[in-house]
Structure P
């Protein structure tokens, strides 16, 4: 892999999309020796990446190296090197979170030091004692937060954020209605494990749509 001469240009969701598509190629090599089948899979991957990514020729040359990868060892090396070009989630401090959620008098904060901000499309954490879940998203350079209640019941289902089948729980937010002293509730099943959910996100628009839906 060439030395880094390119500025970071991949969103976290872009990185996950590339990772997911690369896994399709690796799975093809692991399950068949038919070159036509492998070429067909690469064609589908190329279509998916072309549809969702818009990069300049230099950036594309970097990404296109994935078509030469045939096993997990090569894949791991490639994906690790690609992290150099990932734009991480906006820097967050405990002070930021307290400001975003200033109405929470006993706000339990996440362990920010343990988080890999190059792997998350949105920040989330739970307060088990109050059954509260917090979600923080970056929109147009600014951090926005929403809180809600997370049901203790866990079922198998489709997550409203990442659209993958997983262990989900009902997440309910309450927002002020247009009429004075009225409120609206929004309930969606989302991944119980926020880290797992983040790894599945290859389309940031889904996250944005979810956030807007539960705050309006």
Structure Q
């Protein structure tokens, strides 16, 4: 029996607050969707891309606009490799801490660099008013399983357990291509992929549409 872990998977009463957001994909297919937040950065993202290329996997990268503006060549490699991309604000802002006006402006600034109808709010938190406005323009993508790779207090084996104990058909799994997560990511991601393949899972990217054309 799986233990409940609030950090790894949010309970239904919370997901119901944003019921039109995408928390999980098709439950009838043994497919998982790897997602990576907070990049792209040259120290971590190319390593992730190399591993995904080796494993023949397509994933989804929720990019911070400021990082895309600084490292356009890394962002372009994500696109060239056939991965999906999504908007993660320009400055990695949490909606709860910002007025609606400045939050929406920050997202639109990121949109100048990230041509996608996918949006994931940093930390997964935003005001209900922000949610209702954004869902008219974006597909808001949350997660079914979060690895907690960013938590430097967790050992890699704990991060791996977050995946192996909670993944299920249609899971959207969140990792981070960031310096904060680098140690756990580099140890856990290859093992996670190998383990999920052994269990019969396949990997797909979340479909997205361009919005700036």
Structure R
């Protein structure tokens, strides 16, 4: 698969289309709101700085959530277990649609509730939607047959594949691995054993 083919396939996915619509609409609204200031820069930098830890926390505590003995489970964790069982299925690796639909309430609504003001709330939303889009595209591309061409992408691609095919307890980042390195979940590949449950998270949770 070429990069152009991967882009065309990605563009057919509902999640990608919705996020592009969010980004375009929010960008237009932010320009119309005017009043750009240093606060907008701080917002962008804060979200970028938090992204590695956001990915890590969600991946570890929500996506790899273990069903409770009472039967309680998370639908997002069920979907992620299906993703591990079949990493090449390009239709089950996206963020759940329910999360995408609610993203404006979180990305714009919460800052408004926190009295951020409309302009700055739109900056929050625009940056957040852009990060979601970057995450979805990166994750999608990793799981396509497209082969890395650059050193940076090869490093990201390799680590995520180790997570799926080597050991599911490490390499939780997708777009960046800063949190993995700081929190001790980015070992050398040969320093951890080959996990028998990397493709069967249900067995690991049993």
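Side notes on the structure shown:
- Of the structures P, Q, R, the one that -0.53 was derived from, the read-out being log10 I(q)/I(0) by the Debye sum over Cα atoms at q = 0.10 Å⁻¹: P
- Structures P, Q, R were compared on relative contact order in percent (Cα under 8 Å, 6 or more apart), and the highest value belongs to Q.
- If FRET efficiency 1/(1 + (r/R0)^6) of positions 32 and 128 (r between Cβ atoms, R0 = 30 Å, to 0.05) is computed and equals 0.95, the structure in P, Q, R: R
Read-outs throughout are calculated quantities, based only on the coordinates presented, and are distinct from any laboratory measurement. Note that the coordinates shown come from a computational prediction; the quantities given were computed from them, not determined experimentally. Cβ atoms are built from the backbone, for glycine too; each structure is taken alone.
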